[in-house]
Structure 1
Amino acid sequence: MKKALIISALALLSLSAYAQRNDNIKFPDYEFTTIKENPITSVKNQYRSGTCWCFSTLGFLESEAIRICGIKDPAKYPDFSDMFVVYKSYSDRADKFVRLDGNLTFGAGSEADDVLDVVRDYGLVPQSAYNGFNYGTELPEQSELDAVLKAYVQAVAKNPNRNRLTTAWKRGFDGILNAYLGEIPEEFTVDGRKYDAKSYRDAMKINPDNYVTLTSYTHHPFYTAFAIEVCDNWRWDKAWNVPIDELMNILDAALNNGYTAAWGADVSDPGFTRDGLAILVDTEAANAASTDIDRLLGKSDEKKEIPAPKEKVATQESRQIGFDNKTITDDHGMQIFGIARDQFGNKYYMVKNSWGETGKYKGIWYATEAYVRNQTLDLVFHKDALPKDLKNKIGVK
């Protein structure tokens with residue numbers, strides 16, 4: 001794969017790298033008007049970890065808990081522990097890695113369905129009960145942890161005893177997780193009530209079986225389910241395949257009806273900026289236009305309005321070409337929670353990122369319809385957000 005096989009690898013690039021790759025693209029001073037906005041929890045910071053898949057999906061589930069439980073007071077919004085999910089995901093991945101004799105990608109990257117699998121099997125824990133920072137920092141810094149865990153499972157998978165694995169290797173692996181992330185509490189108290197992870201999940205009314213992952217590619221038949229062929233999909237979870245026009249209509253209807261979506265996307269396009277924009281820029285047209293704009297601005301001291309950059313046309317074919325040639329893959333996970341328009345009348349999706357309150361919009365990105373149409377790997381919805389005809393086609397009740 002051309003890019004790192006970590007769904008949030010680009011979060012670890014310096015901001016200067018983003019500046020360099022879109023220096024020639026001129027963006028206007030955008031003014032956005034919100035058309036529809038659904039509740040989200042505060043913007044988190046995954047910092048130096050490849051765990052956007054967890055931050056984004058838990059943000060989505062937090063919005064789901066707000067919606068399902070009817071929570072009106074933002075002070076009472078849930079805050080689920082990301083590192084609880086990361087711990088359990090790593091532990092499950094180690095089992096599979098060893099069973100497959102090391103023939104599985106092992107790293108920080110994963111995808112949204114992994115979170116749903118963890119929540120289904122183990123539950124949820126609030127951040128107040130488990131923050132997972134047992135290694136001396138206030139924000140996630142996990143390169144050392146990632147390297148130690150990978151070296152450990154690689155050694156075990158080689159079966160150095162030559163006849164059989166010991167009964168100790170998994171305790172040793174979980175011991176590393178305990179040392180770096182801390183031991184997970186068996187019980188904890190929230191608002192005066194005691195819970196374990198499963199009872200807390202149920203109290204938040206999160207049922208992982210109620211969620212459906214949709215994608216849109218032509219190398220599999222539409223209205224069938226397949227495991228998207230990216231290394232971060234290490235559990236081989238399946239997504240339902242629908243035409244891109246239908247997928248975009250589902251997204252719009254879901255947002256307008258009060259739902260949000262977990263979004264797996266490629267953010268390597270130069271139109272994904274550090275200042276909160278995601279625009280499918282036609283770079284050839286943008287480079288040509290930049291010279292004209294510079295000339296125009298240089299002729300007068302009067303401030304000139306920079307026009308919105310021309311976008312490429314996003315089609316079912318362009319998506320497939322990008323996926324096949326590895327220019328579109330699973331770079332990053334975010335949450336789509338609303339719709340907005342700019343001063344030119346163009347439509348955008350409001351996106352919650354997990355890079356802290358960075359950029360012009362304090363951790364919120366505005367993604368054009370073309371960008372989402374072209375760069376989406378998959379979207380996760382509550383099943384009730386799907387239209388009835390699609391539910392009937394794919395057998396979702």
Structure 2
Amino acid sequence: MYPKLRFKGFDDAWEQRKFDDVFNYLAHNSLSRDDLNDNEGSIKNIHYGDVLIKFGNVIDTKHEYIPYVNDNVKLENKACFLQDGDVVIADAAEDSTVGKCTEISESSDQKIVSGLHTIPCRPKNKFAKGFLGYYLNSNAYHDQLLPLMQGTKVSSILGACFHELDNLITLHQRQCEALKKQKQFFLQNMFPKEGESVPRIRFNGFTEPWEQRKLSDIGNIITGSTPSTKDKNNYNGDFLFVSPADIQGNRFVEKTITTLSELGFKKGRILAPKSTLFVSIGSTIGKVAQIRDFAVTNQQINSIEPFKDIDPDFVFSLMQKESPSIRCLSATQAVPILNKTTFSNVEVSIASNINEQYRIGELFIKLDSTITLHQRQYEQLVSLKKYLLSKMFI
């Protein structure tokens with residue numbers, strides 16, 4: 001009856017109660033999407049799909065989008081308007097949604113009802129803001145018991161703690177998404193469009209038209225190979241052995257599922273640092289990554305080891321930009337594949353001035369580093385929240 005992790009100053013045992021002892025059930029309205037609209041109305045409606053998956057543990061009804069009930073629709077249970085502190089539980093939909101809960105917040109100036117496939121509930125006693133929204137989505141609640149602490153002081157601290165965590169998680173998630181959109185904008189406009197010889201956006205001082213070259217003209221094209229798996233001495237060492245599964249969206253491949261020993265590494269086709277890797281076979285064809293250090297790949301990856309007069313960071317961004325069109329070259333085959341010859345003959349536009357390549361490469365590596373930073377902070381905060389939810393409730 002004691003959480004494993006607690007704020008200082010709280011040592012009372014928690015209590016166990018049945019759900020019915022804590023909540024009164026409210027009526028809901030079975031409104032379909034045809035009864036709702038996005039723009040106007042005097043009443044809002046929470047659908048089961050809005051619970052948790054869309055909004056999170058607490059719904060701020062003043063600021064978050066919730067559809068309106070059409071004015072000509074007659075509500076079945078018009079008297080059951082939700083208020084601050086009420087909770088709404090999804091009782092249908094996907095496995096990831098059913099049983100999830102959200103707490104209503106800031107609804108005093110807005111009429112709001114609970115809609116299709118929801119169970120609206122009102123606590124019989126007052127809880128601190130945010131506590132129920134987080135607790136009812138924790139593993140402790142889903143063990144089918146409802147332990148509650150006495151008083152509201154600690155629940156207030158818990159609610160505030162998790163609310164602040166959610167704010168930080170949302171902040172980093174939004175910053176990451178905004179940076180990714182900005183990166184896509186630059187990829188589309190800092191490289192020439194098809195049939196053009198200059199990009200729409202350029203750094204000051206660069207006016208020369210870009211050149212059309214085959215990939216084999218800008219670097220060595222190397223198709224990976226797999227050292228014999230029968231010889232166990234080839235594996236479980238300190239050297240990276242990159243497969244498509246190791247390319248997960250980050251720019252650099254820092255670690256791999258399978259590693260090579262020094263013996264196995266020497267048997268592979270060793271790539272120089274800053275080489276660009278392009279998945280050329282299978283369902284993930286077109287994924288792009290870069291390596292910081294020497295590495296070996298398997299045969300599903302074609303790599304570009306840039307020549308000395310080509311900036312390697314420029315090549316990576318170029319391949320990210322060209323990936324969708326290159327991927328289309330394999331679409332006519334039963335098993336998508338870009339063999340070394342086809343890949344080598346792909347024509348791309350490159351900046352003829354090496355200094356322009358440097359500037360573009362530098363811009364995108366800074367963008368990628370910032371995106372990775374926010375992504376890691378987001379993942380760390382999500383892990384922290386999960387840990388706290390498992391330790392601060394019982």
Structure 3
Amino acid sequence: METEFHRIKRLAPYVFAEVNAMKARARAAGDDIIDLGMGNPDQPTPQHIVDKLVEAARNPKAHRYSMSRGIPGLRKALSNYYGRRFGVDLDPESEVVVTLGSKEGLANLAQAITSPGDVLLVPNPSYPIHPYGFIIAGGSCRYVPVAPGKELLEALDRAVKHSVPKPVALVLNYPSNPTALIADLDFYGQVVDFCRHHGIYILSDLAYAEIYFDGNPPPSILQVPGAKDVAIEFTSMSKTYNMPGWRIGFAAGNKTLIHALSRIKSYLDYGAFTPIQVAASAALNGPQDCVEEIRQLYKARRDVMIEGLAQAGWDVPSPPATMFAWAPIPPAYAHLGSLEFSKLLLREANVAVAPGIGFGEYGDGHVRIALVENRHRIRQAVRNIKAFLAANPTPPEQKQG
């Protein structure tokens with residue numbers, strides 16, 4: 001029986017699949033592929049966090065169902081983190097919920113607040129769950145510029161005037177995946193004022209809050225006075241503490257949105273394994289030297305990557321934050337588009353990157369390079385790319401397959 005399900009039909013083809021399939025075939029053939037595609041931290045979780053997990057897992061009482069909105073100690077730990085880091089007071093009972101990673105939180109909140117035909121404002125390019133969480137829920141996305149500034153604010157004004165029905169919510173993501181752009185409090189303040197005036201919710205994704213290199217630490221939108229009237233913010237343990245596979249994240253802020261997310265989650269899950277939540281509490285409450293070490297590791301990798309690519313003749317902006325470089329395709333290869341260029345890099349240089357088209361149509365002029373290999377491997381990737389560019393001054397015409 002062949003059936004086309006409605007929600008599946010609304011999902012675009014997964015463009016990363018072609019690169020992933022090529023990568024698998026190349027490795028099966030014995031090629032040494034340097035994988036800079038997926039933002040998957042390669043370093044271990046700090047030992048004191050693992051030790052707390054093991055300790056908690058030895059308690060048989062911790063093996064029962066947990067709480068879908070998170071154990072009280074973890075919600076309190078997140079509240080304390082916001083107080084220390086941002087000077088923001090959060091009520092752990094009504095303004096915090098623990099999620100199975102920020103991705104799950106965003107997707108489930110989209111299910112909670114979206115009715116069929118609702119209009120949502122989403123940057124383009126952006127992390128795929130930002131638009132597709134709403135699309136899966138039956139909404140329609142109106143895309144806005146990703147750079148924080150006048151152009152985005154003007155796009156919000158046009159969206160309110162010309163969208164029918166009026167937009168329900170706006171997604172923001174700074175530091176941005178994939179572009180690595182950052183926002184300041186002045187910009188957040190303007191957005192909060194606009195959205196409060198027009199009754200639009202703000203969903204802020206702050207997953208890369210602690211992976212920054214230059215200047216001041218990225219702010220939280222909840223630092224803006226009155227932001228909790230309209231804003232909810234998602235954070236994650238994945239990048240800050242090298243805990244991607246643990247699947248622990250948070251939503252904090254507006255009580256109405258927190259309640260809606262908690263209500264949806266109560267039907268869908270019993271929360272993460274309790275020992276994981278206990279270990280996450282230890283991470284937030286314990287020594288933070290490991291966070292600085294992780295930050296410096298990515299900074300060192302960034303510098304090797306950006307300097308090496310410049311020497312190879314590929315000028316890529318140095319990202320001020322995140323674990324990614326958002327690299328414009330070299331002009332001579334721009335006609336290929338990001339998917340064909342990514343396949344060419346993989347085939348000719350043994351380097352895997354993420355095609356920008358996978359983050360939205362306005363990302364097609366770029367590829368995303370993840371800093372998920374050590375400096376030795378990054379230097380090797382740069383050498384491979386340099387040799388490829390030197391050997392192919394006249395790139396091939398665009399071709400399929």
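Couple of notes before you dig in:
- Relative contact order in percent (Cα under 8 Å, 6 or more apart) from the coordinates reads 17; which among 1, 2, 3: 2
- For 6.2 (distance in nm of label points 7 Å out along Cα→Cβ at positions 35 and 339, calculated) the corresponding structure among 1, 2, 3: 2
- Test item: Rg and Dmax of the Cα atoms in Å calculated as 21.4, 65, pick one of 1, 2, 3: 3
We did not get these values from a lab; they are worked out from the coordinates using the rules stated. Computed from a prediction, not measured in an experiment: that's the story for all the values here. Cβ atoms are built from the backbone, for glycine too; each structure is taken alone.
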